[in-house]
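A.B. asks: The data blocks that follow each hold one structure.
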Structure I
Amino acid sequence: MKAIGLDIGTTTVCAIVLDAENGEVVKSITLPNDTFLENVKSFEKIQDPEKILDKSLRIVDELCRDYDDIVSIGVTGQMHGLVYLDENGNAVSGLYIWQDASANEMYKDCKTYAQHLTDLTGYKMASGFGASTYYYHKENNMVPEKASTICTIHDYAAMKLAGLTKPVMHVSDAASYGLFDIKNACFDEAAIRKAGLDFNLFPAVTKENMILGKKGGKIPVSVAIGDNQASFLGSVCDVDECLLVNVGTGSQISFATKAHTAADGLEIRPCVGDSHLMVGSSLCGGRAFALLENFFRKTAELVTGEKVGNAYRGIDKFLEENEKIENPIEFSTLFCGTRENPQEKASITSLGIDNFTPGHFIYGVMYGMADELYSMYEKGISVCEERPCQLIASGNGIRKNATLRRIVSEIFGMEIKIPAHKEEAAYGSAIFSLTSAGIYDTIQSALQLIQYES
């Protein structure tokens with residue numbers, strides 16, 4: 001028996017085939033998510049949902065043709081995002097992704113749209129949250145006339161795979177929209193109406209491991225889940241004992257908790273059943289290292305007058321030859337600010353004559369990335385009883401950087417384990433689908449499929 005896990009990310013669309021008996025990934029397909037729309041406002045981040053859907057369906061169709069023993073299909077993807085659907089279940093707008101900064105625009109009284117929505121509802125809202133983006137659109141008469149419902153891109157794909165015309169949103173994604181009552185696992189109708197939003201546009205919500213329908217009338221398709229929760233389920237061997245550090249385009253720390261109230265600057269996100277994750281998210285994350293590479297590359301081009309294709313080779317060589325560095329600098333990597341304070345910026349301190357070097361910048365950025373994650377972790381454990389005892393790391397940003405792994409392990413004071421598979425979110429969605437389809441009785445039993453690098 002095998003399961004398909006589909007992950008619709010910000011930069012790629014990936015699907016795997018998971019052997020449901022030994023946990024091996026027997027096939028993986030990844031396509032670029034090169035669907036960003038051009039000629040949009042500078043603060044908007046919009047992708048083409050129809051092109052994404054086409055890529056997703058083509059990958060799943062190919063895997064179903066290659067394997068005749070698929071017993072379930074799981075779907076995950078980039079959380080927070082918003083696409084408007086008509087009454088027939090077809091997209092009538094672009095996909096406004098989690099990086100969309102519309103709600104950070106100034107509205108009135110020297111406050112942003114997100115701040116106004118916070119004041120109106122009492123919920124802490126931020127730019128990129130689906131409800132914040134919707135609020136901006138409503139206030140600017142941008143909601144499509146034919147809009148019947150809103151959902152994430154992976155809700156849209158799961159709905160189409162299951163042959164439905166209305167999406168069903170799992171609590172893991174619903175909470176990422178904001179204006180969501182975590183305790184009662186539902187959107188807060190009173191708060192939504194108080195903000196002048198149409199409650200009927202918000203989709204139905206479930207916290208169950210639910211089968212939406214069957215692809216082609218044969219293969220069960222589970223309700224889509226958020227990529228943070230999917231990555232957690234696709235990485236940890238024990239929900240209650242593990243802390244997950246993920247470094248990719250963004251970066252996050254996640255661990256299970258019974259708390260219903262998040263620490264300052266963190267979020268409580270529903271996971272599966274009645275379980276929750278305490279989550280700290282960096283808006284910059286792995287992009288901090290990419291910004292450093294771009295800085296070095298532009299510097300080399302300025303000095304030499306010649307085009308430089310890639311600066312990573314030079315960075316990697318330096319790290320191979322220098323396991324540590326003396327007299328380090330302190331580098332805050334808040335290049336994109338924080339959800340609470342988008343205007344906050346990165347900074348460098350302890351910079352002197354003897355450490356104003358490229359090498360110190362390399363180590364400074366990596367320690368800055370790790371320090372930001374650890375400060376979130378410290379805040380998280382300060383308000384709950386849980387203390388994870390195993391550190392799991394995922395995401396290409398940490399997989400491909402042995403020095404960053406060493407630094408994260410050093411700062412957190414725990415040995416790092418890396419999943420043997422590289423598609424953690426897709427893997428987690430496949431795990432989720434196997435429990436939804438009844439192949440495994442519990443998530444915990446399905447997690448025993450996960451193997452780690454030796």
Structure II
Amino acid sequence: MPLPWTLHGDGAHVAPGDVVAPGERLSWPRTIGLGAQHVVAMFGATFLVPIITGFPPATTLFFSGIGTILCLLVTGNRVPSYLGSSFAFIAPITAAMAAEGVADPVGAALFGIVVVGVLLAVVGLVVQFAGSRWIDVLMPPVVAGAIVALIGLNLAPVAKANFQEAPLTALVTLVAVLVASVAFRGILGRMSILLGVLVGYAVAVVQGEVDFAAVGEAAWVGLPQFHLPANPLADAAVWGLLPAFLPVVLVLVAENVGHIRGVAQMTDQRVNAYTGRALFADGLATTLAGFFGGSGTTTYGENIGVMAATRVYSTAAYWVAGSFAVLLGLSPKVGAIINTIPPGVLGGVTTALYGLIGVIGVKIWVDNRVDFTNPVNQFTAATALVIGIADFTFNAGEVVFNGIALGTIAAIAIYHLMNGIARLRGTAAPAEQPVTGASATPAPDARH
């Protein structure tokens with residue numbers, strides 16, 4: 001059976017102004033090198049999610065690789081996309097891990113991830129058969145930006161708590177991230193988070209803040225640590241955590257749609273036809289990860305940055321990247337090393353990272369030229385942000401709605417209610433249309 005890629009040119013060069021399309025490839029040595037580069041680009045953000053949430057890093061890496069390969073299969077090798085762990089899950093997972101009255105907090109968080117994955121897969125099927133226009137209607141730019149922003153800013157207290165455990169290490173880490181982001185160009189600049197972690201880690205080692213005992217005991221090769229989701233029929237308290245997870249579906253939809261539009265703009269507009277498949281694939285990948293102890297997945301802006309820099313959009317490189325990630329996940333020692341990263345380093349990184357997630361929401365507004373002289377947009381964003389940042393809560397029996405859930409509901413409800421009234425009164429401003437290619441896809445090193 002022939003391989004699904006045609007050789008681009010001589011397989012060694014990309015002519016100025018030319019691109020290597022998803023169905024093409026360079027020579028295999030170059031393709032393997034590009035795949036390794038994609039692994040490096042995604043690694044800094046992907047391993048931070050399990051470190052922050054307490055999930056096994058090796059398991060998350062393993063399922064990010066499996067998810068990437070699954071996405072390539074579902075889209076027929078037509079969508080170059082790496083599915084790494086999504087930062088949108090951090091807040092609900094953190095809430096689930098700290099919840100009282102839950103028999104298995106990790107299992108409860110995994111149940112939430114599974115539900116999000118199933119819902120995202122359903123959205124993918126709907127988009128495949130009905131198109132994506134309804135997404136733009138439900139979540140115009142002002143709503144999408146508010147939801148993404150409040151998820152990041154809701155996590156600010158978590159960053160503060162870690163920062164205060166080791167202020168010096170955290171400060172050095174934060175400064176390293178900031179300097180690396182402007183001091184280096186190309187792939188190094190996009191890896192500022194990873195470089196910051198390495199610098200902060202070295203400082204933590206010197207100060208005796210790192211315990212290597214578990215690293216020495218871990219095997220070089222072995223299966224990752226699996227954990228099944230909680231049974232909601234056996235533990236009713238699990239249902240009360242779901243409202244915190246459901247808004248993540250909207251974020252993943254925005255990120256995936258933005259990713260597809262970005263790739264289509266840079267390669268071939270026909271890629272847009274695979275939006276439904278891409279959403280379905282990410283839903284399957286997130287569901288699979290949740291069933292066995294991994295973090296939910298999403299498309300990665302870091303890897304879009306690599307493609308934009310190299311002009312190589314070949315899906316062959318992503319098969320290589322996914323395979324590398326699976327191999328990394330099969331090394332318990334790699335997971336043990338990642339687990340040694342101390343709170344101070346995390347505090348420094350997340351101080352910047354959570355703020356970046358908030359800024360991504362603002363970027364959605366800027367890219368789509370949201371008019372904030374319009375009262376509908378003003379109150380939609382303002383109310384949702386305060387609810388999310390202050391972490392308002394509402395109890396409906398055993399079900400608890402946290403700030404992210406309430407802020408998301410508020411953003412959608414306020415926009416459509418106010419806009420509906422304005423239309424009836426004849427005072428509505430012209431409807432906003434998303435700018436093609438301007439998306440919720442995060443900037444390099446910001447997650448998702």
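A.B. asks: Taking 3.6 as the value of distance in nm of label points 7 Å out along Cα→Cβ at positions 82 and 378 derived from one of the structures shown (I, II), identify that structure.
C.D. replies: Traced to structure I.
A.B. asks: Comparing relative contact order in percent (Cα under 8 Å, 6 or more apart) across I, II, which structure shows the greatest value?
C.D. replies: When relative contact order in percent (Cα under 8 Å, 6 or more apart) is computed for each of I, II, structure II gives the biggest number.
A.B. asks: For structures I, II, which has the highest computed value of mean count of other Cβ atoms within 10 Å over residues 130-137?
C.D. replies: With respect to mean count of other Cβ atoms within 10 Å over residues 130-137, the highest-scoring structure among I, II is I.
A.B. asks: Right, another one. Any idea which of I, II comes out highest on Kirkwood radius over Cα pairs in Å, for residues 42-113 alone?
C.D. replies: I
A.B. asks: Out of I, II, which one gives -10000 for helix-only ellipticity at 222 nm (-39500 (n - 2.57) for each DSSP H run of 4 or more, over all residues; to 500) as computed from the coordinates?
C.D. replies: Answer by label: I.
A.B. asks: Going by mean count of other Cβ atoms within 10 Å over residues 90-97, which of structures I, II comes out largest?
C.D. replies: Max of mean count of other Cβ atoms within 10 Å over residues 90-97: II.
A.B. asks: Which of the displayed structures (I, II) returns the greatest value of FRET efficiency 1/(1 + (r/R0)^6) of positions 26 and 322 (r between Cβ atoms, R0 = 35 Å, to 0.05) on calculation?
C.D. replies: II
A.B. asks: Thinking only about distance in nm of label points 7 Å out along Cα→Cβ at positions 106 and 330, which of I, II has the largest value?
C.D. replies: If we compare distance in nm of label points 7 Å out along Cα→Cβ at positions 106 and 330 over I, II, the biggest value is for I.
A.B. asks: Between structures I, II, where is distance in nm of label points 7 Å out along Cα→Cβ at positions 162 and 394 highest?
C.D. replies: II
A.B. asks: For FRET efficiency 1/(1 + (r/R0)^6) of positions 250 and 306 (r between Cβ atoms, R0 = 25 Å, to 0.05), which of the structures I, II scores highest?
C.D. replies: II
A.B. asks: For distance in nm of label points 7 Å out along Cα→Cβ at positions 314 and 338, the calculated result is 3.4, so let me know which of I, II that is.
C.D. replies: It was calculated from structure I.
Coordinate-derived values only; no laboratory data. These numbers were taken from a predicted model, which means no experiment stands behind them. Cβ atoms are built from the backbone, for glycine too; each structure is taken alone.
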